[in-house]
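These are the structures in question, set out in turn.
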Structure 1
Amino acid sequence: MAQGLFSLEGRVALVTGGSRGIGKMIAKGFLDAGAARVYISSRKPAACDETAAELGERCISLPQDVSTVEGCQALAKRLTDLEPKLDILVNNAGAAWGAPFAEFPESGWDKVVDLNLKSPFFLTQALHGALKAAASHDQPAKVINICSIDGIRLNPQETYSYHASKSGLIYLTRRIAAELIKDSINVTGIAPGAFASEMNRVARDQGDEIAKRIPSRRIGRDEDMAAAAIYLASRAGDYVVGETIAVDGGVALASTGGL
């Protein structure tokens, strides 16, 4: 029974930002869990194609910049031309920007907030029909927004727009969930902590040092992220709606901090 609970057999998924990092971890996890097809998207066609080739024939590259509403709509059209039904959407594409408070630029604000907060809304909106077509009372479709523990607790780095966008995405996840559950579409979120990636170069390059400040005493592994996403995407997570799960070794919710 347990194996069936976590199976994605026969399901179709789209993972934005799927060519590397957390998106790639999730895409591989979905394939390992039996997904029929996993489409990955990123703004760099070569990287997207390379990852799809690496992950195998059930992984299909759909390169697209989703930082604008037009880009979201274009990706949705390309996907629905191939798949009239979409079981799982993972809104993972994201960006970060750090600068001192007095110097933080509008360009750094707009780039991050547009991609991290606006794009998940408008891509979900554009794919609503395909998600609804796949959904049923007994097998809901799933939307998983990749948030961050920086939306739950403060990071000492001056990443103002990133903090704001990820906090907003956690609440947006709840609001969209309240609407789409009417169509048997479950919307949830994952708030990753320290995972080695191009975006989180500190975790990638200084993992042993970062691990000392994590209650679990290690940074995240690929399978930690894959497992959380599989849980939410599969039958096992069908009764989870609107929740954002921190996958961070205890940093956000099991750390007492210090004076």
Structure 2
Amino acid sequence: MLELKNISFQVDDQGADKEIIRNVSMTVPDRKLIVVTGPNGGGKSTIARLIAGIEKPTGGRILFGGEDITEKTVTERARMGIAYAFQQPVKFKGIRVLDLIRIAAGKTLSIADACEYLSSVGLCARDYVNREVNASLSGGELKRIEIATVIARHAKLSVFDEPEAGIDLWSFRNLIDVFRNMRETIEDSSILIISHQERILNIADEIIVLKDGVVDRQGTRDEVYPWLSSGTAVTAMECDGQIRAMGREVNGK
């Protein structure tokens, strides 16, 4: 179980402290799928980076499995079982897709096993397994390969920052089943997803709405989702003069 206790995060903004996250507390229980949503600039991706250890909080504590991990590094958290998928995946020149999946799994997988992970995210495995993870791959291909590596890790906590970004509608629909299967088949694991997408919100056990760096609302899907669909939530989700419709599909459909 992951616990954030009164987490705050500030950055230096031209000599002045700018508060990105303010006194946020939340829990991600074992075997639950939690979705964090809210307007752009509300602090969602910052929360994901704080959990992964990419950023360090300026206040509060982070507990994982009852252990305080606030000061632990990315590597230490990864060894404890926290996996993180970037919104913009990292390229690895000289490393094949097969090698990357084997590294993620922590063992020598057969090509057939690696191909199974690739197929689960909508990639034709034989076309990708021996390719390098470099700029020759599109953003959507890199995103799906990264998600396949997270699945291969069988982590205790898997954090996905907007997994729908850059992928086609068919693959996105397939990922919904992937997330469901991860929750149901990986023992004592949990999933936290940063997303605006209706289909992801609909499979959540709990939804947390972040706005202006604070928790605006949190509860079960049945408690929060109707509010998100209401006129009140539309106002709350307004951002830079544009409203991101919660019912909109991937690629604007």
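Readers should treat all values here as calculations from the given coordinates under stated rules, not as data from a laboratory. The structure presented is a predicted model; accordingly, all values stated were derived computationally and were not measured. Cβ atoms are built from the backbone, for glycine too; each structure is taken alone.
Numbers for the structure displayed
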quantity: Of the structures 1, 2, the one that 17.1 was derived from, the read-out being mean count of other Cβ atoms within 10 Å over residues 119-126; calculated: 2
quantity: Source structure (of 1, 2) for volume of the Cα convex hull per residue in Å³, for residues 39-142 alone, computed value 119; calculated: 1
quantity: Structure responsible for 1.8, with distance in nm of label points 7 Å out along Cα→Cβ at positions 135 and 175 calculated and labels 1, 2 on offer; calculated: 1
quantity: For FRET efficiency 1/(1 + (r/R0)^6) of positions 47 and 215 (r between Cβ atoms, R0 = 25 Å, to 0.05) computed as 0.15, the structure of 1, 2 it came from; calculated: 1
quantity: Given -10000 for helix-only ellipticity at 222 nm (-39500 (n - 2.57) for each DSSP H run of 4 or more, over all residues; to 500), calculated: source structure among 1, 2; calculated: 2
quantity: Relative contact order in percent (Cα under 8 Å, 6 or more apart) - highest-scoring structure of 1, 2; calculated: 2
